[in-house]
Structure P
Amino acid sequence: MRYVEQPLHELVPESLFSKLSVWLSDERYCPIGSASPVWFDIETTGLSALSSSVYMIGAIAPSATSDPEPRNWVFRQWFAERPSEEAEVITAFSGSLPEHCALLHFNGTTFDIPFLRDRSRALGLPVTWPSVSVDLYTQLRRLKTPAALASCRQKDLEPYAGYDREDPYDGGELIRFYSEFVGFSKIHKPEAEDRYRDLARHNREDLLGLVSLVRIYDCFALLDGGLDDAELISYNEDAAEFQLLSSLSWPAGLTLSKPLDKLLTLPDRLLGTSLSVAADADGRPVLRVPFLTEPAKHFYPNFKDYYYLTVEGKVVHKSIASYMDRAYCRPAKRDEAFDWFRGELLPQPFELFAPSFSYGIKDECLLFPGRELPKHPERHTDYVASLLSLFLKSSAKRSSGK
């Protein structure tokens with residue numbers, strides 16, 4: 001078995017350590033309590049633990065002194081130079097785990113952890129794996145839809161974390177490389193070492209890319225209440241734009257979009273209209289809120305106080321209807337008691353600006369006249385925070401109106 005150990009500070013930029021410390025202390029995203037974090041990734045000869053084996057395990061964890069400071073963590077790697085060394089690799093990795101630790105991984109809940117458990121049982125290894133773990137995939141996959149990602153693999157997310165991967169290979173190619181390493185190691189040592197470097201680099205970059213993903217969590221934290229202030233920087237015929245002011249940074253190149261038809265019963269002409277957050281030329285996030293120009297309705301909450309005029313197609317208060325011929329009016333239904341508004345409208349998740357309007361009586365989001373926005377700068381931060389909370393919220397798609 002081949003073993004490699006290297007200080008983490010030699011492998012990642014200094015700026016990452018502060019991000020790691022903040023992320024590890026945030027129970028919303030890293031609920032491990034006082035457990036010692038161990039980032040890990042395995043390399044296997046296939047997808048099934050019944051017919052495949054583990055040939056490499058990489059980990060990033062506190063040093064033997066259990067120092068909680070990320071800058072003093074170490075990168076470790078165990079490699080089976082022969083398939084018969086699989087048990088030695090698994091035992092060495094499990095033996096390195098602190099007594100009270102949590103496993104941190106990307107999709108390890110589905111693959112890595114069950115694979116290790118199954119292989120341990122198959123090899124008769126008396127290994128007890130930690131019960132606490134954090135799967136970054138299950139958290140970060142919430143970005144797939146708002147970021148318009150084709151998939152949510154770790155490699156797809158790493159560019160937003162500022163991680164530039166050199167390794168060009170995928171797991172399938174590495175299975176062949178390992179087979180070639182085992183064959184070359186018997187007759188062609190230089191070729192075997194070339195293959196080993198490819199295998200080791202892939203695993204190392206998987207781990208370094210994994211810890212780098214904590215940079216993306218500034219995006220989550222900002223959307224989840226990390227906004228300090230919001231400044232209205234543009235108000236034109238198309239949209240209102242706000243500079244998002246926060247100590248948190250925005251992931252490089254990340255643009256999030258939230259279709260408003262997830263929240264409103266949009267008329268057909270407005271389908272495709274979205275809220276968006278993207279970085280400006282200086283890397284600062286900007287929220288763009290589009291104006292909606294189709295006429296909308298203000299539904300009266302006290303609709304039982306109104307009567308519907310069947311000929312005119314409008315409602316009047318019951319105090320007026322009492323003087324009218326009942327053959328031409330009847331008690332109004334809830335969706336009939338409304339006034340129209342024609343002009344520029346902006347969405348609001350709840351009524352910060354009154355009166356509110358909507359396109360459908362069951363809409364999750366309300367509308368208000370855009371002209372009200374510049375009049376109330378004291379409400380801008382609360383308004384923007386309410387819109388940011390929508391980006392990671394799941395919502396069933398509504399049918400369009402007419």
Structure Q
Amino acid sequence: MNRFEEFTTRIVQQVGKKEGAISPVMVNSASFGYGNCESGEGIFDGSVKKPLYARVGNPTSAQLEQILASMDGGIGAVVASTGMGAIAMATLSLLKSGDEIISIGGLFGGTYSYFTETLARFGITTHFFDVDELAGIEEAINTATKIIFLESVGNPNMRLPDISKIAQIANAHGIVLIVDNTCTPLSVAPIALGSDIVVYSTTKIITGNASALGGAVIYRAISEGEDKLKGDRYRDIHPFIKKMGAMALIGVAKKRALRDFGMSANGFGSYLTMLGLETLPLRLDRIVTTVETVVCALQERGFNVNHPSLAAHPHHERYRSQFANGCGSIFTIDMGSKERAFEFLNRSKLITITANIGDSRTLGLHMASTIYRDFDDQTKEFLGITAGLIRISIGLESAEAIIDDFANAAKI
């Protein structure tokens with residue numbers, strides 16, 4: 001049974017109920033009654049497992065968290081209001097002023113800005129490396145390094161990291177590895193490859209229909225014996241480990257980020273996310289097949305296409321050996337200039353021009369004039385942003401319809 005087939009069965013069984021309401025029950029209350037003072041005390045000290053306050057947890061969101069944790073082989077998950085909220089939760093719960101991050105590969109513009117502008121204002125430094133600069137990555141590690149961060153596939157530069165090798169470096173030096181798996185849920189299993197934390201923008205392909213903002217952080221269990229998080233580098237979270245054991249990172253996220261920064265998911269958003277999640281394996285299976293068909297056909301028609309399924313891509317062999325279930329819905333087309341990119345996007349009958357990815361519809365966006373418009377030329381070059389670059393996110397339309405539409409839009 002392939003990975004998509006496995007989760008087609010598992011996820012729908014986890015979302016639906018066998019008795020009572022089959023569809024997930026949506027709890028949209030901001031607060032919860034404790035019944036009596038003794039119960040309230042137990043809820044706050046953790047001995048009573050009932051809702052405390054919606055900022056730190058919601059019953060509908062809790063069901064989504066259980067499914068996502070199971071999907072990625074984590075001990076638990078915490079959902080957030082947005083994908084950037086999830087990244088902020090995963091990082092801020094571990095960082096303090098003076099700490100450092102090593103960020104690897106091409107990055108979504110919002111993540112890059114968060115590292116270079118927002119975290120920098122609070123005295124946190126980020127060092128950036130290409131996915132293949134493994135020697136440089138190892139040399140950059142020092143006593144202040146707290147996190148190695150990477151995307152499972154560069155968005156939008158389409159470069160693929162060797163996650164296992166990077167995890168080996170992180171483990172050898174006792175550093176937490178965070179993988180943004182937004183583009184590749186089910187396709188890539190970061191925790192199995194050595195990641196400690198996985199983050200998602202569930203807004204994208206997990207929900208898949210532009211109906212709900214959301215994010216999620218999935219955590220591995222803290223080991224009973226030796227564990228890098230028990231080392232001196234992470235002494236700030238040792239009280240959580242002493243109290244919560246394997247679940248400590250969940251407590252760290254909820255008390256150091258969710259409670260204090262409030263990037264909390266809401267019940268309605270979590271409900272919509274679960275409805276989308278039910279069909280994720282079916283949609284993703286179709287989409288990754290369509291992507292390969294479309295990029296091959298477009299290359300044959302003379303488009304300047306970038307996707308690792310193409311033989312000329314520098315990570316083609318890595319794609320074949322480590323990304324057997326594809327690398328998500330995105331690829332890029334370089335039209336050579338802003339003017340030609342605009343003409344192509346405006347002529348297309350299928351493309352929805354938007355900053356989202358992972359929708360049931362095919363989406364497209366000119367990168368330099370939108371998400372990356374305020375970035376300097378050096379940063380754009382590092383992130384692979386050229387004047388004519390268009391990011392495409394393939395939807396559920398037929399491959400033939402997409403190819404014909406793109407050829408007509410480009411007048412090829």
Legend entry - Per mean count of other Cβ atoms within 10 Å over residues 37-44, the highest-valued of structures P, Q: P
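If helix-only ellipticity at 222 nm (-39500 (n - 2.57) for each DSSP H run of 4 or more, over all residues; to 500) computes to -7500, which of P, Q did it come from?
Values: P: -7500; Q: -10500.
The read-out was computed on structure P.
Given a value of 7.4 for distance in nm of label points 7 Å out along Cα→Cβ at positions 173 and 309, calculated from one of P, Q, which structure does it belong to? Before the final figure, lay out the partial values.
Working: P: 7.4; Q: 3.5.
Only one of P, Q returns 7.4 for distance in nm of label points 7 Å out along Cα→Cβ at positions 173 and 309, namely P.
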Inset, instruction - Could you tell me which structure in P, Q was used to calculate distance in nm of label points 7 Å out along Cα→Cβ at positions 29 and 373 as 4.5? - result: Q
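In terms of FRET efficiency 1/(1 + (r/R0)^6) of positions 125 and 293 (r between Cβ atoms, R0 = 35 Å, to 0.05), which of structures P, Q is highest?
Biggest value here belongs to Q.
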Inset, instruction - Using percent of Cα pairs over 27 Å apart as the calculated read-out, with 61 as its value, let me know the right label among P, Q. - result: P
Legend entry - relative contact order in percent (Cα under 8 Å, 6 or more apart) from the coordinates reads 18; which among P, Q: Q
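By the measure Rg/Rh (Cα atoms, Kirkwood Rh), for residues 61-108 alone, tell me the structure among P, Q with the highest figure. Don't skip to the end; give the middle numbers.
On the way: P: 1.02; Q: 1.04.
Looking at the calculated values, the largest one is Q.
Which of the displayed structures (P, Q) returns the greatest value of volume of the Cα convex hull per residue in Å³, for residues 237-348 alone on calculation?
On the way: P: 142; Q: 229.
The maximum falls on structure Q.
Read the figures in this text as sums done on the coordinates, not as results from a lab. Computed from a predicted structure; not experimentally measured. Cβ atoms are built from the backbone, for glycine too; each structure is taken alone.
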